[in-house]
Structure I
Amino acid sequence: MNTMREFAEVSAEPAVRGFLHEPAQPNDDALVLTHGAGANCQSKLLIALANAFADAGYLVLRCDLPFRQSRPHGPPFPAMAARDREGLRRAVEILRPRTPGQIFLGGHSYGGRQASMLAAEQPQLVTGLLLLSYPLHPPRKPAELRTAHFPQLRTPALFVHGGRDPFGSHEEMRSALALIPVRSLLLEVEGAGHELLGKKANDDLPSKIVQAFQEFLRE
């Protein structure tokens, strides 16, 4: 049976806090998973995904970004985004001695954006990215694209995006992915909004994401 326990590494700043999902049958790979601007690592989506990846053999660190550790509510401050990226880098490095295999980095919305920016800055940090509901632009502001770093990405990335996401349509996402010079793929979730898992959630979506991620990495 997979196990989950609270996790904290506070020997350096920023601290890394969250939950560690340890698989019953490890595949020797690991995943750092983080949340969006309005949530924390206890979001329904992150818990479901962490459990699904652990079921597939991954060691998963589901963690709070530094901004959320500093205050329980409210959005992140743009001026502190680099600190959030440093928190993700530390989370990856903390997992490195715990697993002999590959390490992947994933995040929902703001967390995914910071993960992708970190990967663009440090191309050797992780083997692949899982970007959930990437916030391509603010709602109703399609000209304000958040893609400046896409041409610098050298890490394969799977994007998972809902068909009703106001932060970007599937067509807009496909156009944005064309800016990425390495392998990327858009997994379209029809009928889903920005949270991907709604009140009428498709219970098998987390397992579908895991399967799509594994197939994407094998290509």
Structure II
Amino acid sequence: MYKQIIESLKNKPNPYVTTDVAFWDDEYISQSMLNAHLEPDKDGASRNHEHIIKSVDWIAGFMQKDKNALLDLGCGPGIYAELLRDKGFQVTGIDYSKSSISYAKQSAAMKNKSIDYLYQNYLTIDYKAEYDIITLIYCDFGVLPPQERLVLLNKIFNALKPGGIFIVDVFTLTNYSGFQENTVVAYEDKGFWRPEPYVCIQRNVEYKHMDYLE
């Protein structure tokens, strides 16, 4: 194992390498992620809640009478979805975290908010002209490799009604103006990833545009 770790640190990972480990469904990690979503003052798993409220107000400006069907991709625990429902949207939320969807459903039921939540990978959606607005918020789009972005954009195009709107946010290059490559090794008694002691290796590397287009 140590040799494998050393090799992985020595070589720059290929862009967008994935694993078969669904860490977002790990019981402990998923709870940590949910807690991060619900933290009101931090830009963690979700943006801070003040920013979310402003975003929802802005999105509501696109709503027209009888054009209020909204699909929230990567809805998490339903923070945006509930606020959008309060604005009059008919909301469907999709997320691939069981804990987030479970929390969202329970929260909507407790508050008597009619929202459809689906535990699903949004890359597998197959709607045909059903939604007036589709949202993909907090830079999910940038996580996807280019080929999956194309798949998702085609699915979003098919899911939108004629004249429908797709709202997506991404980081601009300005966000990375002070970026520096580094590796940080830290010991934790317990933390985000595990309730028992562990070592966390965080490595930040830069990829030029052509690195992932070849």
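Every read-out reported here was derived from the displayed coordinates using simple, explicitly stated rules and does not represent laboratory data. This one's a predicted model, so the numbers in the text were calculated from it and none came from an experiment. Cβ atoms are built from the backbone, for glycine too; each structure is taken alone.
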Exercise for the section: Compare Kirkwood radius over Cα pairs in Å across structures I, II and report the one with the greatest value. Expected result: II
Handout entry: Structure with the greatest value (metric mean projected area of the Cα convex hull in nm², for residues 26-89 alone, set I, II)
Key = II
Problem - Rg and Dmax of the Cα atoms in Å, for residues 74-121 alone from the coordinates reads 9.4, 26; which among I, II - result: II
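For distance in nm of label points 7 Å out along Cα→Cβ at positions 18 and 106, which structure out of I, II has the highest calculated value?
Largest calculated value belongs to II.
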Completion exercise
Note: distance in nm of label points 7 Å out along Cα→Cβ at positions 66 and 98 at 4.3, derived from one of structures I, II, originates from structure II
Fill in the blank from the handout: mean count of other Cβ atoms within 10 Å over residues 10-17 gets 15.1 when computed on, of labels I, II, structure I
